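Please treat every number below as a calculation from the coordinates, not as lab data. Being a predicted model, the structure only gives us computed values, none of them experimental. Cβ atoms are built from the backbone, for glycine too; each structure is taken alone.
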Structure 1
Amino acid sequence: MGKKNNISSNIVQISLNAEIVNEQDIDIEESVFVLMKAAVEASLALENCKGEYEVDITLVDDDRIHELNSEYRNKDSATDVLSFPQWEEVPKKSEDFPVHIGDIVINIARAIEQAESFGHSVKREIIFLTVHSAFHLLGYDHEIEEDRQIMRDKEETVLKYLDVTRE
């Protein structure tokens, strides 16, 4: 529970400019976009980041994410989300300028499929993918089990804070 309090105490010290582009023009409730921004803010707060930050989030289809995955990761397949961090270690405090921490690209078609497969809402899946990707931007990965568990615990802390459950 200490982590949850850490989010609340730090959240007011973060200014986040999240530009979200819905390339697919899929009808998504405005509240989902608000929660996406809040998800990145909460992820930053959990990491004790203070100041002004920027992140760009783009919602795409299978074809576009396949292109990006092939071009940037040499993987000839579509995936659910891609993260493009701008820092090896994100500054914990930005003083003179907003720090652009990176870009998140979410495959909205895959998010819809996964939500159905996992038995929860599309909103929950989009927010999970946003949080997951935000932690990649913050330097976390899940290549080994120990790192995967650390990242998963952080994701769950943020999802609980946002009250985004498996509805």
Structure 2
Amino acid sequence: MDSAAIANAIWPWAKLVLVLVAVIALIVLIVVLVRAAKTMKDVNELASNANKQVTPMLENVGAIVEDVKPVVTKVDPLMERVGLTVDTVNLELLRVDGILEDVEQVTDMAGNAANAVSTITAAPTEAASALIDKARSAISGMGGTEGESRKKFVYPVGKGAKSE
């Protein structure tokens, strides 16, 4: 058989398959359209129910806004005063910062002065201590044991001191 004969033999079957595919596609399209219509109906019902519930609230919003307007007009000047108060507090804080810096400088200077006074007062004490150590070593070298020389330089002080 040649190709033309084969095509003529298959053609009636191909028409049948094409018709069946078209019918199936048409059925699927109808199902999709029915479901879309049902979904649109549900959405419309949902929107109308929401509209019924929201409408009374929206009517009350107008009344609430009218009630709030006097409060807002009273709050505006208060907010301006609060802004001025905050600005004033900020200026005072800047002033306090300056004062604290001055106090810090003064305490640094006082600390330096205290260190200088401590150094000045410690110098004579250290010199006297060195002189006493030299005198002690000189006396201990003159005679006697070191223990005896120490006993000579120990002076009892206070009520509980024992005399040697």
Structure 3
Amino acid sequence: MLTDFGFVLLFILGAVGLFLIVMGIAWFIRPSKPTFEKLTSYESGEEAIGGTNVRFTVRYYLVALVFVLFDVELVFLFPWATVFADTTLIAETNGLWGWFTLLEAGLFVLILGLGLAYVWSQGLLDWETTNNKKKEVFKSPVPADMYAKINEKYAKSTKK
């Protein structure tokens, strides 16, 4: 006799087995005709310019991780809303269940808000580009009057 975990294990093994069978059949019957065009890398139909090893700033990954973190944690509010709306549980506890779940969700959102405030205070949400550096003023060793003389010389030669 199988327990509930046995049924789950059989389901997982069946899914993995079916996946392997389907991928094996697809590998066996698909045509394999690689050409130069098929093996080149492109982005939106354009030829790649430069190397593929491009350095990204760490801030990009931090913003992406923070987004994924808050996105996944907010998904937990949907099951909470389903359980919160269960009128039989609220009726059996004389409304105490509703207040408990509301307090629980409020605490969850408060923790999310504190995490957001911490990330914000650390400056992880401020997007900085590498082009915001101070522009250096070029000090030429050539005097400015020499430039004026050269400009006058070439201005006269182009008028002829």
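Structures 1, 2, 3 were shown, and P(r) over Cα pairs in 5 Å bins from 0, in percent at 2, 9, 18, 22, 22, 16, 9, 3, 0 was computed from 1.
Supply the structure label, taken from 1, 2, 3, corresponding to helix-only ellipticity at 222 nm (-39500 (n - 2.57) for each DSSP H run of 4 or more, over all residues; to 500) with the calculated value -21000. Each step should come with its number before you reach the end.
Values: 1: -16000; 2: -34500; 3: -21000.
Going through each structure in turn, the value belongs to 3.
If distance in nm of label points 7 Å out along Cα→Cβ at positions 75 and 115 is computed to be 2.2, which of 1, 2, 3 is the source? Walk me through the numbers before you get to the answer.
Numbers: 1: 2.2; 2: 5.7; 3: 1.3.
That value comes from structure 1.
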